[in-house]
Structure P
């Protein structure tokens with residue numbers, strides 16, 4: 001079924017960043033679908049790939065837990081999206097989505113994204129940016145769900161000691177000569193491997209390389225932190241926090257992985273932080289410099305934007321996986 005003219009897409013917030021011409025260009029790659037009450041739209045663990053935008057009605061987002069438990073993460077309504085994790089990151093569906101009532105969705109097929117990245121990278125960027133913003137709200141919601149569980153159980157002293165011992169307020173930080181790093185190694189990192197050698201050299205001229213000692217806590221040591229980091233060597237731990245106290249490690253960023261990207265959303269600064277878990281060398285790109293590339297070098301800008309937005313959205317998978325494990329361990333303690 002093609003998109004009906006009755007849908008005033010110019011009034012749908014998801015399309016706010018697109019011009020009428022751009023919307024008309026992508027219409028052939030979209031389809032309107034209707035779902036009956038109770039119909040499962042995306043089952044957890046399936047291979048999705050498409051993005052859904054709710055036009056009318058409501059859908060539930062539930063995580064299936066071991067022991068036949070089920071936890072409702074969210075109820076989504078008009079103008080909200082789901083399926084974004086598999087749409088951008090090509091991972092499995094992390095939760096089951098079902099229609100709570102008769103609903104209508106617009107489906108963006110994955111081939112649309114592949115086509116736009118090649119033919120219309122500016123349009124692809126606008127869509128991915130909007131998806132990343134919506135996804136950030138979901139990640140923060142799930143982090144708060146984990147914090148509720150942790151606050152309701154006795155403190156794990158061994159885990160607490162691990163968190164306390166990992167953070168080192170005296171961990172060193174030193175600036176390195178980025179030109180002395182191994183270019184062959186850098187070219188193999190996923191953040192750079194879709195760029196030409198000339199583009200990589202141009203980008204490196206705008207970046208900094210820094211060495212960090214074990215236990216360096218990024219946001220706590222720099223309240224104005226506004227950059228993205230790529231791990232050149234070593235590893236960095238992603239923690240959730242409450243009242244600036246590290247509460248639980250969620251994921252590790254290893255060689256080639258991005259981190260700090262979530263801090264472009266101010267709300268993340270209240271619930272997350274990163275700590276080096278060994279000596280590290282980090283390649284850093286100031287967020288202001290990154291945004292200037294939009295005008296100065298669009299080809300580089302659009303390519304690395306894909307990596308940044310994909311990393312933001314992939315955080316959903318890490319957080320959901322931890323929520324599933326923790327909630328299952330403590331017998332579905334959150335109703």
Structure Q
């Protein structure tokens with residue numbers, strides 16, 4: 001290795017480290033801002049937490065005792081510091097609705113939502129990337145226009161519409177291929193578990209297919225105009241090798257970023273899908289917690305998925321920085 005090459009690599013490593021430090025600090029600041037906003041919003045909710053626990057017929061004396069036990073008689077800045085330290089240390093309080101620690105309520109719901117997000121992501125990758133490559137290979141031809149038209153239609157259909165259509169077509173008579181809703185744990189029946197995941201996962205994936213498809217198409221079209229693709233074609237390589245080994249591999253970075261961000265988005269945006277399919281995930285839990293004014297549960301049920309999205313954003317940035325040394329590390333985002 002020449003001295004110049006070693007110096008360039010060392011300088012590049014410094015840029016990467018500086019970029020990652022800036023991104024991590026920005027992520028921590030964003031999480032703090034989100035946590036503060038969640039606390040403030042739930043603090044001004046109408047109704048008393050003590051009344052939610054005791055019922056509206058409770059005496060003022062009993063309400064005062066419970067408020068003291070919960071620390072609600074403390075100044076708001078004291079309550080904020082105590083709550084924030086609890087978030088960091090894992091002491092998330094107790095659910096008013098379930099009378100159990102918030103973590104124990106949220107964790108199984110979070111895992112069910114994660115299962116949907118993983119299945120939807122796998123489906124999106126399996127379908128949208130090959131279709132995006134095909135559209136790019138037939139740029140400005142009939143097939144390209146057809147795929148692009150489908151993507152515009154898909155992205156404009158609301159989740160409750162596509163979910164309802166899937167229920168009518170695949171879960172209702174005469175096909176009755178899948179259950180209409182609910183959830184079965186994989187330990188109880190693997191087949192039932194998979195069948196309960198299919199329709200909500202497809203509904204979720206349908207919305208994301210268009211985004212990833214269009215991103216893949218644009219990235220591959222750009223890569224097909226590059227010198228290394230022209231060189232591969234001059235060598236006489238088969239077109240599928242040029243497309244998938246050279247153009248796709250070098251144009252995949254923006255698509256990976258989109259997929260990572262969409263996964264984080266899915267973890268916090270499944271309220272509609274879970275309501276349509278009566279799926280007991282985190283989105284459904286948020287609705288129940290809000291309806292019951294369960295403040296500790298509302299706080300963490302909102303904070304966890306938003307935090308997941310922020311960390312997915314950070315993960316996408318780190319992955320991009322790792323895979324592509326051409327990124328302008330000094331600029332941040």
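Values for this structure:
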quantity: Highest-scoring label, criterion being distance in nm of label points 7 Å out along Cα→Cβ at positions 99 and 131, among P, Q; calculated: Q
quantity: Given 2.6 for distance in nm of label points 7 Å out along Cα→Cβ at positions 187 and 283, calculated: source structure among P, Q; calculated: Q
quantity: Of the structures P, Q, the one that 0.98 was derived from, the read-out being Rg/Rh (Cα atoms, Kirkwood Rh); calculated: P
quantity: Relative contact order in percent (Cα under 8 Å, 6 or more apart) - highest-scoring structure of P, Q; calculated: Q
quantity: Structure responsible for -12000, with helix-only ellipticity at 222 nm (-39500 (n - 2.57) for each DSSP H run of 4 or more, over all residues; to 500) calculated and labels P, Q on offer; calculated: P
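Every number in this text was worked out from the coordinates using simple rules, so none of it is lab data. Just so it is clear, the structure is predicted and the values come from calculations on it, not from any experiment. Cβ atoms are built from the backbone, for glycine too; each structure is taken alone.
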